[in-house]
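Peer 1: Multiple structures follow.
Bear in mind these aren't lab numbers, they're just calculated from the coordinates by the rules spelled out. Predicted model only: the values in this text are computed from it and were never measured. Cβ atoms are built from the backbone, for glycine too; each structure is taken alone.
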Structure P
């Protein structure tokens with residue numbers, strides 16, 4: 001996914017123009033950062049500190065996804081499809 005594609009998806013999930021704190025938007029922003037770090041790790045396989053940071057971001061996205069699934073299942077499905085998440 002390209003950055004522009006994800007930016008469009010984020011705009012579609014925002015509750016208002018300056019919304020950056022809702023779980024839906026945070027999941028999309030984390031997905032964008034995770035994709036960028038994956039590209040970096042492909043080019044720099046020995047960068048272990050970046051791998052650790054990536055794992056922390058994946059865990060944070062997972063926790064936010066669990067929260068969203070528990071509190072707002074229909075919104076979770078919408079974000080899951082928009083971000084291309086498997087679970």
Structure Q
């Protein structure tokens with residue numbers, strides 16, 4: 001019975017495409033809010049992830065959802081799930 005119900009524990013992130021110059025690869029910037037330890041002010045921090053885009057459908061400025069996968073190359077450990085919002 002448990003073989004029928006598989007729970008995926010892969011991480012999913014939402015971010016903005018900042019580069020699409022590589023073939024089948026996009027760079028996605030994901031922002032998060034955290035509290036500064038000394039000044040107790042909320043600070044926005046960013047991380048950039050390289051993601052596999054098989055059909056080259058995402059362009060710079062698009063908001064996309066990415067999911068963690070097995071390593072495809074030295075830096076690529078994410079894949080594009082869907083484009084949430086297209087920028088014209």
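Peer 1: Match the computed value 0 of helix-only ellipticity at 222 nm (-39500 (n - 2.57) for each DSSP H run of 4 or more, over all residues; to 500) to one of the structures P, Q, and report its label.
Peer 2: Considering all the candidates, the number was obtained from Q.
Peer 1: For structures P, Q, calculate FRET efficiency 1/(1 + (r/R0)^6) of positions 35 and 51 (r between Cβ atoms, R0 = 25 Å, to 0.05) and state which one comes out highest.
Peer 2: Values: P: 0.95; Q: 0.35.
If we compare FRET efficiency 1/(1 + (r/R0)^6) of positions 35 and 51 (r between Cβ atoms, R0 = 25 Å, to 0.05) over P, Q, the biggest value is for P.
Peer 1: To test your reading of the models, identify which of P, Q gives 16.1 for mean count of other Cβ atoms within 10 Å over residues 11-18 when calculated. Walk me through the intermediate numbers first.
Peer 2: Numbers: P: 10.6; Q: 16.1.
Only structure Q yields this read-out.
Peer 1: Suppose you compute mean projected area of the Cα convex hull in nm² for every structure in P, Q: which one lands on 5.8?
Peer 2: That value comes from structure P.
Peer 1: Then there is this: Match the computed value 2.9 of distance in nm of label points 7 Å out along Cα→Cβ at positions 19 and 59 to one of the structures P, Q, and report its label. Kindly include the intermediate steps, with their values, before the conclusion.
Peer 2: Details: P: 2.9; Q: 2.0.
Among P, Q, the structure yielding 2.9 for distance in nm of label points 7 Å out along Cα→Cβ at positions 19 and 59 is P.
Peer 1: Rg and Dmax of the Cα atoms in Å, for residues 27-66 alone computed as 10.2, 31: which structure among P, Q? It would help to have the intermediate numbers written out before the result.
Peer 2: Details: P: 10.2, 31; Q: 14.2, 45.
That value comes from structure P.
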